[in-house]
Structure 1
Amino acid sequence: MESPKAYNPKDVEDKIYKLWLESGFFSPSSAKATAGKPEKKFVTCIAPPNITGELHMGHALELTLQDIIVRMKRMQGYRTLWLPGTDHAGIAAQNVVEKQLAKEGLNRHDLGREKFLERMWQWKEKYGNAILEQLKKLGLSLDWSRTKFTMDPEYQEAVKTAFLHYHKKGWIYQGERVINWCVRCATAISDLEVNYIAEKSKLYYIKYGPFTLATTRPETKLGDTALAVHPEDGRYKNYIGKELEIESVDNLIPNDQPPQKNKIKILVVADESVDPKFGTGIIKVTPAHDITDFEIGQRHNLKSIKIINEQGRMNENAGIRYQGLKTSQVREKIVEDLQALGLIEKVEEYEHNVGRCDRCNSVIEPLPSKQWFLKMKDLAEMALKAVREGRVKIHPERWAGPYETWLKNIRDWNISRQLWWGHKIPIDGEEDVLDTWFSSALWPFATLGWPASAKASAGKPDDFQEYYPTDFITSDRGILFLWQVRMIFSGLEFTGEAPFKDVYIHATVLTKDGKRMSKSLGTGINPLELIEKYGTDALRFGLTSQATGLQDLRFGEDLLVMGKKFANKLWNVARYTLIKLGENYEQQEKTPDNEISRKMREIAKLTTESIESYDFAEAANRLYHFVWHEIADKFIEETKNKDDQETKDTLAYLLLTSLKLLHPFMPFVTEEIYGQLPWLKEKQLLLVEKWPIDKL
């Protein structure tokens, strides 16, 4: 083996990936891609990255773990399909293009819908597939010939079919409800797309007749229609059901005059949602501007008074004193007025979670809005039943609890968005588009040709018939409810089968000191820069060695230093072995039967078990220890003065088996070494070599 003394990934990775692509082995259609029985299949889908996306450490971890499983299954003789693609990313993509327009002094309304959508498609064609090219740098064995996009014509047909199916069943309806409204994006957004961030604020104790109430939002006082207490709170039991007369600010006095009091009547209701331990145990109810208050209002038939508009300003219902002010401005003004009238008892410093838009970080304004909703009762029950009956298994098991809790408390899904980019709601006269997650919920079967394709109707099996349902899906906890849950009930409703058997929730990658990785916060790390510095195998192995099943993974470059050193150690084990064997070595058919070989067979068994059970770190670290310490430090040292046939056979067996077991983790260095093994006859690629142990 005439090779450098140190492994250099820059000399290898592009060359090897090109070999894989040219081989066609990433496709399950390739007859040579499996040495097993053709009926054995393993199918999984990528979590489609946004067309606005850049590769981040979460992608690197998630896709490495998925590739480990795919590569092992392929070597076990399965026809593997790992399907790639991208998501149109609704609000995120529209924001990007709107920012471009702003630099030109334009907005989407200046262009009009048709011209704006032309700009969106231009942007997608230019930048939309960039992240897929970045993913190739991770060495992923995806079937690129089947790449999908959630706005492909066939996919749009699937979305339309799904919507009309629900609509025909009476599960889609239009109604007015308090939803999360982003003033900046000018659209409704999902509950799950609101980031709740701890921020320093103030807690205002305001006098309401005989009571004092604590609130962080005094500006919504103008929309109060009730007070609420817990039904078992003895402090307020005698007031429940009574209408009280309280003093407030007269909002009809102009802003340029001193504030004056007026008297209003307000009802006291009892509701289980009230926390007796918060503040004074009594809350003001503003049904138009708080989702919980809206639900209290629904239960008690309370009037709803909208005082804040879609631009985040006070409307005419706020009175001439406050109309037109931004919510932040009116908060200062009304506090000033209440203090002048002696209606504020005290103000405390307070830290609480403020809802912000996941896309633009603007503060969310809960508003009553006419939207399209999908009834969730029956769908939630389907998804619950699938997990309870074991048709879908969630790993680690601790995530099954939150899954069940969320579904038990689910609200009807607000599926409409006031955007232009996306799947237009297929109803005449409707201008809204569907929530991005409505379309991505169809991903495991819409990407495979659902609804039935022309090929299927002509009697030829299509990908949907051939490869659905899939076997596996993975993500971090952030989209368990946004995506996995919705794929499960969508698959059950439209195909009658769960879309996958296993859901694996991997760790969230944090910085070394436990902070969230974020480009905007300056804590983000670009995997491509790490690949340039250390090589892909080092990145993959370093991340996998820490993928323990815990909730978080604290990432430091020391992991990559370890991965790079290990790749080099494997390289040098191979160099020693090939020098020791010489050019004329011929592999024996019989596997050596000695202590180190028996240990190797046990390692193969345990590695297989660990990957099958998603114990990735255990598998990686066991291989690391065995190759470095058992083979390199001990056995190779023992062989330096030996030249017998058994020693050579054992070295050959240990090297080849190590390459096979490490290939899913470190595909480039293992493939490069494999290509230089002279004793293997009629070999193809390590990518499709036979796994060292049959499926357990």
Structure 2
Amino acid sequence: MIPYKPFTVLIVLLCIVKGLKAQVSDTIPPDIEPSIDSNQVKLNAVLRPLRQIAGAPGAFYTYFWEFGDGTYSFEKDPVHQYRDTGDYAIRLFATNNYDDGKKPPTRLRRVKVEKKKTMLAMNNQPSFFSGDGSLEIRANQQPKPGEDMVLLLGYRNRPGAPVSSMSGSVMLLYNEKQFSQNGFDIADARTYHQESSIGFDSLIAMAPANPASFMAGEADGTGLFNVSGNGYDALAGKKELIAWLKLQSSEFRQNKIWRVQDVKPGEEKFMFVTINTLPEMIKDTNAVVTIAGLFIPDDASLEPERFNLELQIVASHDPNKLQLRKRRLNYRFTTKDRDNTYKVRFQNTGKGPAKRVAVTVNLPGMLNAATLKIVDMKPACVWCATAYPNQSCIDTVVTKDSIQFIFKNIYLPGTQQEGVNDPDSTMGYIKYVLNFNKGMKKLPFESSASIVFDKNEPIRTNRSVGRFRKGLSPGIMVGYNMSLGTRLADIPEENYTIGLTLSEYSPWKPYLQWELYLQPSRKQQTFIGRAAGRDTMYNGMGHKVDHIDTWKKVQVLGIEAVPLHIRYNWRSWIGTGAGVLVAGELSRKTSDYQEAVLFPANGQLPFTVTGEKNGKTESFSQWRGAVFADLQLGMVRVGPALGLRFLQYINPSQQRLYFFATWRL
């Protein structure tokens, strides 16, 4: 075997080298290859080969280019015309879809434009604003923990605005307080139109002192990664504006504010913000997080606006997703009329347009299909029942356990279709609301979707699971316990207890309960014996002692705790449990209590004299344990119930029955 050792070592080394190469290639940045012709630059990028996820649609890259002059493109190989000569920093953010590798690192490449043609060709700038507001935000991808992403902040002097030049402030709000940890960190902000970073005090100082009216924009969902503001409530005065800003900011931990100036009518400007999605991002990869943008104009005739960017945390990049807004619910405050808002996103990744898209979602058992309401959709369609022949429309098919949304006669371009440069045009969604059935249970409810483009194979989305927070339910417990069998010394035959309980609120699965009881101070006397009489002096006079009785007197203040208790409610009116109890004495006071009967020497009537001696006080001197099982009848999830518990004590061995009443709040 010795001659083969070098050969074996060589094979092992080759395998290690191959593995290292594969690992390194997974993090190689793209190779950007610019082709410069005067002020026209053609861009191409060489990326690492994709690694297909088994069973998923074909893997592909999506692209987001920054040209270094305040413009951008989502095309794979864009051509860009620079208006001026100069040195420009081009950045490429590529995202791997249906690929099991890491996202390619961001790559920066500088190009130098030394000449420009006399006539400038118009750049093919993608359409950005989907609503009629002054501010919108888009993201180049959904957040994946440990990756960076780009927020594209677009602001404009919207068509029809009553001002010839617009100035104001843009506030970015991030890291929602509803989540226990921060998910984002701003790494870099690239501005090209003299935007300047300011603080909250500066924002307020620049706002008009007495505006005629301020309007607060409320969120209304449109867009694939975002929602637009188009509803307004009147405000008046700077104090109200400050209150509104603080109210909007109260949902978030952090903010970033920029000052923007001199935006001409119809002009659109952009800022590029790189944010790191922190590795400790929410572990729930179906959770929806919100990044909000506020636009606060200087001119009192313009309306402050809010724009919400909704992002779903992902474990892998997949353009076809099902998301449930606010997936963690509080069962105590949730009613059957609570709106559960779902959104199914889909993208045509084919080489041609899709005319029909069927989205089928399975219906969780606790949700009522009769409460279905469609909130929004893209592409926007009329109901097929009211459409004329061949008009774009949407239809629904509702069964006991599923809902199917069918887009008919639409035109949804494919990402690989020739001439398609804006990925947003290849995307669509259906947003709908469902309510709970009557008598909903505190159990997870799960949904997923299947998407079919024309006659292609169905694409399965992620599973979106709604859950109820456990919540805590305090309670009070009073009872009476009694011993079974032989009475033990120092342990009373019966006593009363009062205690507190803590458990999960209205559980439907096995759950833990903790209990703590105080036993009222109990006194016990044990007769030891009687001593014969003798002569004695009492108050300076001679007396004859008839007899002296001696008792052992014990006074105990006890406590009992249940550190481990597992319960299960079989029905809403019956529950059982088993656990371990630990009993201890907070204090134990012992003494010898004596009672003597004295006869005076002068023949008067006898009288009794009492006293104590050998007094001793101890704390936590005795401990004992027990195992138990019990049965409860009544409102066992929340409310009053009666119960019977059997306890087997050790140290010393004893059996007891505990009759109790409890009320869980």
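Every read-out reported here was derived from the displayed coordinates using simple, explicitly stated rules and does not represent laboratory data. This one's a predicted model, so the numbers in the text were calculated from it and none came from an experiment. Cβ atoms are built from the backbone, for glycine too; each structure is taken alone.
Odds and ends about this structure:
- Structure (1, 2) behind the derived value 9 of relative contact order in percent (Cα under 8 Å, 6 or more apart): 2
- Structure from which -2000 was derived, helix-only ellipticity at 222 nm (-39500 (n - 2.57) for each DSSP H run of 4 or more, over all residues; to 500), options 1, 2: 2
- Origin of the derived value 1.06 (Rg/Rh (Cα atoms, Kirkwood Rh); candidates 1, 2): 1
- When distance in nm of label points 7 Å out along Cα→Cβ at positions 177 and 353 is computed for each of 1, 2, the largest belongs to: 2
- Per mean count of other Cβ atoms within 10 Å over residues 105-112, the highest-valued of structures 1, 2: 2
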